[in-house]
Each structure stands twice: as C-alpha cells, then as structure tokens.
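Next up, some structures in structure tokens.
Computed from the coordinates by the stated procedures, all read-outs in this text should not be read as laboratory data. Keep in mind the model is a prediction, meaning the values are calculated, not measured. Cβ atoms are built from the backbone, for glycine too; each structure is taken alone.
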Structure I
Amino acid sequence: MRKIDAFAHILPPSYTRRLEAITGGANVSDRILGYRPWIREDPALTDLDARWRVMDPFGDYAQVVTLAVPPLEELGGPAAALDLARSANDEIAGLVGKYPDRFAGFTAALPMCDPDAAAAELDRAMTELGALGAQVYTNVSGAPLDDARFEPIFDVVTGRGGTLWLHPTRSEVWSDYPAESRSRYGIWWSLGWPYETSVCMTRLVFSGYFDRYQDLRIIAHHAGAMVPHFAARLAAPLEDPDRDAIMARLSAEPLDYFRRFYTDSALFGAAHAVRCAVEFFGAEHVLFGTDMPLGGPAVVADTIADIEALGLDETATQAIFSGNARKLLHVS
C-alpha cells in the first residue's frame, strides 16, 4: 500500500552549515543554543544517504518534507530570516525535483518576523518552486498566530489553494511555573509542545479564522495534540468574560471548527492516542505523518504499526496512508 508521509523533517546540507554557524556563534541566546543538539540528533535529518537507508525498508513510501526547527525568526532579524527562508526553500525544492520518488512535495519556510516578506516568499515558493503551502509555528517570538499582522500569510495560502502545516515551538527557557526561570525535565517539549499546538488551534477557532477563510486548510502536528482528548471541555460553555460576543461571531459550534483541522499520526508508537484522533477528526482528516527522523530510528515503523492497530477497513486505512494526502495536497 502506497504511503505518503505528510509530516517529515529535513535540514538540507547548505542550510545545515548555515544553521550550525549561527547556533555556534558568540552571544547566542539560550533559546537558540537549546536547538543545537537537534541538528545532529539523527543522521537522516541532514544526510541523504542515511535518510535513504531509513526509508528503503518501507517500499512504496515517500515524504512531504518540512524544514526542522528552529523557526527562522529566532535566528536573526527580518533580513537574515528572509535570506535563510529563500535559500532553504530553493535548496529543498531542488531536492524534491531531483528525488521525486523520495519526496512527494515540500512546505515553504517563512520569515514570520516580517509578515509581508513572509507572504511574498510564500507566494514565490508556491508559484515558482512548487511548494504545497507553508509550515508555520504556534507562536511567532511569543505572539499568537491569530494576530492581525499575520493575515497576509493566510490570504496567500488560501488564495493559492495551499495548506498550512502547524508545528509547535517552545524551549527550555519557557518555565513551567512563574516562580522558576526554566522548564525542567524536558516538560517544555513533552507536554509544552502539545499545549502550544492546542492553544494555537483554539485561538484560530475562536478568532473566527475558519469563517473568515472558508478554504483554510491546516494540518496540526502530533495528531491534533490535546484537542481530541479534551473535546468535551472545548465543547463546554466558553469561560471568557466576552463569551456572548465571541460566540455571536461564530457561525458554527466550536467543535465543528476543531474538526475542520487535519492532523497527522505522529505519536511515536501510541496507538490508543492515534485512535482518539481518528475518532474525533474522522479518518478522512488524518494523514499518515511520522515526524521522521525526530522520533528515533523506529519512528516510521512505529507509526505504521499504530495505524494498522486501529483495525480500520481497507478504504479508511488507505485514505490515511495516502488517499487523504493525495486529495488534500494534490500529490502522488
């Protein structure tokens, strides 16, 4: 059965060298320094031969690739971020063109610290390079994605018929408690990232983005994070002093909007959690996605096993493995 991995990460060679120079420089912030070990966490992230060795055992398997963390706006000012975005997008587009049997497509990286430049780069990447849309992060240097300044990105991606890949971002300098200065025990990643994704999804819902952008398509990473597990809480009356005004501007019930998100299956071998996502979003809104290679050497096999363990019929299983990606992203 054909498998299209809709959420895999890559650091292409030239971009990797630039990233290592930036993160290894003097006066680098703790937040950026924390990303440095990830660059070489797995050879398949940066080395194509290592990547092929991981992919080969799975037969008819291809990937939609997204640039790995950190967000570009954390690496420099607007001019530097734009230069990094353009060079990364050009390099990844070149790899997709050279290895069409390996890469089904790619998402554009954007310099979100300059929304107008980000929108222009997204337009260039989609029209000139063949990008399927863009990867955006759950916050932009601490600002919410539903901030009005980022609307040009939503205008372009919906106008061009593309998709947004929603990826969490947070680091150990985001403390778990106000009385502390740093996160401990990796909570910023293990629980902080799902929280980030869930908050961003909720902000987009209640800000009315799905009414404003009728053709908005978003793939939320890690199986929709907390949303399918806490759906009953999200369906409860809104705990906000402006509840009446907020609900009045929505044309549907909150859960109806949450179910408009698409999601992947990247949960690193937790079949029960994938099942929850499928039951909430529906099999037609779940795409096979692994987070490869950032979930470890067995992440592809584990994710395949998660989906096969659901016991779905062949039609639904095939939709998750490839059909939904073909329909949503127009890839083959």
Structure II
Amino acid sequence: MPESSQTPSPSNRPASPADRTAPRELWPMDSQLKDIQPGSGVVIHLEKAWGRVRRCWLKTLRRSYVARMAACRKGDFNPCPHEVLDPRDLKFYRNQGGWHWDLKDDPFAWRDRLPFARVGLAELFLMCGGSTAATLGLAWWANQSTGALRVFVVLLAVTCAVICGLIAWFFRNPRRVSPLEPGLVVSPADGKIVDIEEIAYDDYIGGPAKKIGIFLSIFNVHINRAPIAGRVVGLRYRPGKYLNALRPESARENEQLAIMLEENQSPFRGMIVRQITGAIARRIVCWVKPGDELGRGEQFGMIKLGSRTEIVLPAEEGLEIRVRLGDNVTAGTSVLAAYAVHM
C-alpha cells in the first residue's frame, strides 16, 4: 500500500512549492547533531582522549607548528568543545561550520587519498592491529605446540587473519567516477535493492514519491555518496533500535539520519537519503551541514559494519526507475533512476 512519508518538517519552513521554481530555504542544524557520529561509540571516545594528549604534546614541544597552523586558519569561530590547534582537531566537528583550513595548508589531506575510509582509520588501526597481533601470537604458540592443540591454535590464527582481512575489506574506499548525463540519479550506497515503494505524499518533496531501499552487507563498501549534484537543505537525526537491516520495520524503528538534498538548478527537485543502522552496524557518520554543495557521487558519510540506505525521490512524470528488486548497485556509478530532460 502507498504510504505517507514520516520525514519531519520544521514549523518555520513552508512545504515545498509544487511548481519547484525556486530553491528551498535552508533548515536549521538539528540540535542533536553535535558531531559527525551522533551515535557515539567506544572508538570515538578513544580518539577524543588521544586528541587531548596530542594537543598537550603540540603545545609543549611543537609551538612553531601550532603558530603556523593558527596563522593560516580560516573561519570566524571554534566549532569544537576543545581547543583547535590544527585540522586534525576538527575531525569530528566538520558539520558544525566555523574554523577550517584550505586544502594546501592541511598537513593531513593525504589521508583522503588512502584506499580506506578516512573516518574509519582508527577502527581499522585498532581492529586490524589487534587481530594481527593475535594472529602472530597464536602463530608463535602453534609453533610451540604439538598434536591436536597445534591444529586448534592454527585454526584460531587463521580465523584472526581472516577477520583482519574482512575488516580491511570493509573499510576500503575505492575511487568512483559518476556518469555525467543530466537527469540521472545514482545510487547513494553499495548493496542490494530490497525495497521499491510508492509514497502517496512526502512533506519535503511536496508530492508523491518513490522510495528505494538498499541493503548493505558487511562485504559492501559502506561509504555513502550524493545521488545528485545539489545542495544540502537540512538534516534530521532520530535515535532508535538496531534491528536487522533486511527487515522492513528497520526503516521505521532503527537509528537513522536523513539528509535532505535539492538539485542545484531548475526544477530544484528535492530528494532524501536516509542512513539507517543495522544489527551489526551501529555507527552512522555524516560530515555535511545545511548549505553544503555536493557533486553527483561525492562522499558525504558512511555507516560502519552493515546497514541500510534509502533514497526518496519525486514520482513525477518522466521518471524512469532503472533498477529492480534484487539488483546489486554501486554507490556513485549505478543509475537508480532518470528524469526526462526538457531542452
């Protein structure tokens, strides 16, 4: 049955105009989004603790570096609840605006060129480091053992090595090139199409819509990408459960973050991308804020360790859905839908 969207609509923002002849007003930042990972987590707390140690070290032993970073800093306010000495201190507060550095002045910009998700490097280091250490320790133990014990220890070592490989595979960040043809909507996530629904009316879009759900297994790339070239109008975060992302009710009950997008040119179509946690994945990451401009296929976030991503798009005349249930899609390159382009 067709459903009505549950996307919240701020009281100070009128519904989207039916004629879509002008850009929407920006929403105020969701007050729940204090950093780029609203669900918190053990690793983010460890990184923040390391940040306090690091800032103390920089102020004590690298004063010239701190002065140089302060000289090339841009922006008009500190968005963080702590001192900001260099771009590394902004890692978890990129969605808050304020201070920033140009790319040429950022000594950590090289991390964006790594084949792994930058926001997952700490997890990658800790999990792969721990499983590698366990593998080496078990290998040494196996070398000292005999008989059935040796076989058992070897199996444990192999299991740890496989876990290390799976973690590295999960956090990979392959380069993608998006199609350039006008009117296309590309997939915001890697995974399998598990849901294609009609929505009778969506408040944000201002009319009927189509919802496409994508399930991400632990073997998929978990970086999320913009389905269109456009602007971030608003974000809405909702805490929730951690049901299996394959279950339809997970889209209603699980923790999720909705990103409201809008095309950057007429007819200014609005679209929604929802990052939804799963039974294993419990960490949504999103580093954009209202007003940010995104290119088609540009990265804006990730969900750590298996999840669901949904896109809601206007069901207007000329829309062609180009995927079917069960199709496997790739973020930024697979075309989910296409709108007729009127010259």
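Thinking of I, II, which structure, once semi-axes √(5λ) of the Cα gyration tensor in Å, for residues 39-198 alone is computed, gives back 37, 28, 14?
Structure II accounts for this read-out.
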key: For distance in nm of label points 7 Å out along Cα→Cβ at positions 119 and 295 computed as 2.0, the structure of I, II it came from   = II
task = Please state which of the structures I, II yields -11000 when helix-only ellipticity at 222 nm (-39500 (n - 2.57) for each DSSP H run of 4 or more, over all residues; to 500) is computed from it.
result = I
remark   = The highest value of distance in nm of label points 7 Å out along Cα→Cβ at positions 239 and 255 among the shown structures I, II is in I
key: Parent structure of the calculated result 21.4, given that mean count of other Cβ atoms within 10 Å over residues 111-118 is the read-out and I, II the choices   = I
request  = State the single structure among I, II that was used to calculate Cα Rg over 2.2 N^0.38 Å, giving 0.95.
outcome  = I
query = Which of the displayed structures (I, II) returns the greatest value of mean projected area of the Cα convex hull in nm², for residues 79-158 alone on calculation?
reply = II
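Out of I, II, which structure matches 17 when relative contact order in percent (Cα under 8 Å, 6 or more apart) is calculated?
Label of the originating structure: I.
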